[in-house]
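The numbers here are math on the coordinates, done by the rules we state, and not lab data. All values derive from a computational prediction rather than experimental measurement. Cβ atoms are built from the backbone, for glycine too; each structure is taken alone.
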Structure 1
Amino acid sequence: MFKKGLIYLLLFPLILLAQFRLENAVFPLPSETPRVLEPLARIQFAPIDESSAIVKSRLWKDVYWTLNDSGDRARIFALDNLGRIIKPAWAKNRFEGIEIPDAANVDWEDLATDDAGNLYIADTGNNNNARRDLVVYVVREPNPREANRTSVLRKIFFYYPDQKGFPPEQRNFDAEALAWRNGKLYVLTKHRSDTHTKLYRLDCTAPFVMNPAIKIGEFDMKGMVTAADISPDGRQLAVLTYTGIWVFESDDGSDNFFAGKVRVLPIIAKQCEGICFDGDQLVITNEQREIFRVNLGDLLPYE
C-alpha cells in the first residue's frame, strides 16, 4: 500500500502536466494558416465575466442568450448583436441578470433553444469525470425586457452508459456542448485523453429519472470541443474547439452528422466557448467577452 501511494505521489505532477499540455495544445488542422478572428463587438455588461455559451433566441427578435461558467449564480443574460445587455427598463442599476433560484450552477457550459420557446441549460461540465448529477435545466424563455427572474420547468438528469468509473481511466466524459433538434437533445463530449468527441442523443428526457445518453458517433476534432449548435432546419451541426470551427451536414435527415459532409475553418480567437447559427453566419464568443461572426461560406471542405 505504501509503495503504491508513493508511486502515485511521484506520478501525480506528470499527470497534471500531461492534462495541461493537452488542454493548451494547438493541433494541426487542414489549412496552412489559421484565420485570426477580429472581434466585431464586445460583451459590455460587467456581471458577464466568463461567458461560456451563446444561442440565438427563436422567440424574441435579435436576442442572444449567454451564461457564465461554473462558480457563478444560477442566472442567464440576454444580449443584442453588439453585446449590450437587454434588461427591463424598470431594473435600472439593480439588474444583475435573470435569476433562476430553483437551479444551481455546478458547472454550466452551454445553452440550446427549441422552436417552442424553451431554453436548455447544460449543467454538464465534468472536468474530473466524477460527476453523477449531470443535468439539463429546461426553462421557458423569459421576455428579457420584462423579467429579472424565471424558474425551472423541468430537470433532465442523464448519464453515459459507456462510462464505467467515476472517474474512469480515460477521462472522456466532460461536456461543454449542447444542441436541440426535432425534440431531442444532443451532447458532445470534451476529451482529456485524446482529441476526439462523442455525439450522444437524449432519447428519453423524463424528469426525476436518470436518462441514458445514446451514443451516435465519434469524430477526431483535432482539439477539445467547447460548444455546439444545430441549425434551425436541423441539417447542420456546428462544433467549436479552441482551434477550429467545424460544420457537419446531414443530407438524408439522419442525426449521425459525422457521417455527412464536413467543413472546417482553423481559427485563432483566444478561448472561444460559444457558437450559434445566425442565418448564413456563425456567431462565436470567447471568455474574454469578444464577439465574432464567420460566414458559413468561409469554411473549407474536409476530406
Structure 2
Amino acid sequence: MKRSAEDLLLGKILKGLPASDDLVLGPGDDCAVVRTNRGLQLLKTDCIAEGVHFLRAHDPARVGWKALCRPLSDIAAMGGEPGQALITIFSPPDLNNQYWVEFYKGIRKAARKFGVCIAGGEMSRQPNGIAVSVALTGTVPGGRFVGRSGGRPGDLLFVTGRLGGSFAGHHLDFSPRLQEGRWLAGTARASAMMDLSDGLGSDLPRLARASGCGFDADLASLPLREGSGTTGALTDGEDYELLFAVSPGQAAGLAAKWKSAFPRTPLTRIGMLNSAGLAPMGWPGGWDHFSVVSPPPARAACGWTAG
C-alpha cells in the first residue's frame, strides 16, 4: 500500500525517540498509552490552524468546540474516557480579545458535555494567524484499549455514521463518538479502531497497515452524508466517525445490538481485512498534510483542510 507523504515523514522523524518501560503504546496511533499506578492513561495532543482547519470568519465558539472535540475523537477511537485538558493559544496582534472570549464559549460547551476538566494552558503572541493546541488525558475503562494494530485477516470492517461533505459545516459541529467507542471496545470487542480525520481513503490503509493486513472494500456500500458522493466520502476528511474491525464471531448479531444501543447512529459494514497486504486496485488517498498537491477546489474555497 502506498504511504502518504505525512506517513513517510513521520517514519523518518520518529526513529530512535527515547521511550520508557511505562510506555505501552507510543507514536503512530490515535493516542499514546502509558502505565501508571492507577492503571492505563491515554495521552493526546492536537492542533488547529487558521486557514487550514478553519477561517477567521467562522463563529469563534464553533472553532472552540472543534478544537476540543478533535482530540476527544481520538480518545473515543481508543475506547477511552476523557480527563484533563491543557489549551495553548497563539494569537496574532490584529485579533481582538473578544475573539477568545467567544472561542472559550465553545471550549466550555464541549468540556461540560463530555466531562473534560480544563486544567490550564498557555497564551502567546505570534506574527500571523490563529493557532490552538490542545493536550488531553484519558482513562481506559476496564483496562482495555483498542489500537490500530489488533486487526487480523478475515476481520470485518465497519464505520459509524455517514461520510463526506464535511466542508459544508460538519467539521465545525461534529460530536466525538465517545459512548460508541467505549461500547465498541467493551461490548463489541473491536480488534482495531481509529477515528476518520484524514478521510477513509487515507485512514483505512493506515489501520490495515498497522494490523499487518491488506483490505477489500465495497465502495457502493459507503454511507454518504447528504450531498456527498463516493469520492467525497473517501477524500474530504474530517468526518470524525469511527472505523473499526471485528472478528466474524463478534460481528454476528452486531447490527442488532448496535441498533438497540445507538438507534440514531448508522452502522455500516464496508469491507474486510485480508492477508494479501494490499489495497484494492486504484484505491485513492485521502487528505495528506505534506503533499505538494494543491487541495481540491471545494476545500480550498472553504479555506480549510482535513486532519
Structure 3
Amino acid sequence: MQIFDLAVAYTWKYDIEFINLIEKLFQKNGLKTFIIYKQNIHEVASLLRQRKLLFKAYLDRASDEDPEFEIITKLLIRKRCYLINPHKKTKKATDKSYFHKKLLRKNFRLPKTFIIESFDKSETLYLSDANLKELKIPFIIKPAIFSGGGQGVVKDASSIEQIQTERMKGHNEKYLIQEKVHPVKLENKRAWFRVFWAFGKVIPTWWDDHTHIYHTLTKEQIAKYKLQQLIKITQRLARVANIDYFSTEIVLAKNHQFILIDYINDQCDMRLQSLHVDGVPDVVVTQFIEQMRRKVSAL
C-alpha cells in the first residue's frame, strides 16, 4: 500500500500555482503529496477500494464544483482519513442566513440585516419601505449561500423592486438585506480587512472591497492603529465555525467599531499576488501552507 500525507483535489485552473507551492513546501519537509484531478478520479477511487492507496489528510477543492469528486470523500471517510474542512461542517458555516443568527446570539457586531425567505418558498416579500429606511439607502442584497467572489451581490440597492428581481433570479436562495457599512481611512486605505484563519493561526491583511487588491498588514500597523480586534474577532469566529480554515471580512467603521461583514468563506482564493494583481500576498499563502503542513505533520 502506498501512503501519502496529503491528497489535494482541484478543478479550478488557477489552483495549480497554489497546489505546486503546497507540494514544494510539503516535500521540502519530507511529506508526500498526491494530486487528484478530473482525469484520475476513477483510478484513485479504484486504488482506494483495493487498499493500494491511502491518504492521511485530504484537501478537497473540487467537489463543490464537480459532484463526481464526492466518491473520493465517501471512500476516505470510511478509511478515517482526516478531511480538511469537511462538507458537513462547512455547509452550515457558509450559509449566511443560518450563521448570521448564530453570530447574533454570540454577540458579534454585524450589519443591520433582514433575512428574506427564498422566492420558491414565499413569492410575497415581507419587507416594507419602513424597513429599508432602517437600513438606509443604498443597501446590500446578498445571497445566503451562492456569492463566491461577490457573485450575486448587489452593492447599491435602493428599492423593494430590486430585491424582488434578485429573489426571482436566485429563486431557491434565501437573501440577506443589509445596511451598507462605510470604513474609515487609514494610511490612505479603506480600513477593510480580509482575515485568514489558517489551522489555528490568524493572518490579517488589508483588502480593498472596490479594487480587490491586498496588502500585507504588519504587526507595527496593528499596534499603531489598535487593530488587535481583528485577531480576537477571528479567533472567536473560528470557535463558532469549528473548521480548519476560512477567510472573513472585517471593517473598521467610525468610533473605532469593528464590524464583521462577510462571515465565512471556506474555499479561499489562493492565487499568488506575484502572478495576479488581485491575488493573495505570496507571504500569506506561504504562511497558510506552513500552518497546514504543521497540522498534517501532527496527524
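Remarks
- Comparison across structures 1, 2, 3 (criterion: mean count of other Cβ atoms within 10 Å over residues 48-55) gives the highest value for 1.
- Distance in nm of label points 7 Å out along Cα→Cβ at positions 56 and 144 - highest-scoring structure of 1, 2, 3: 2
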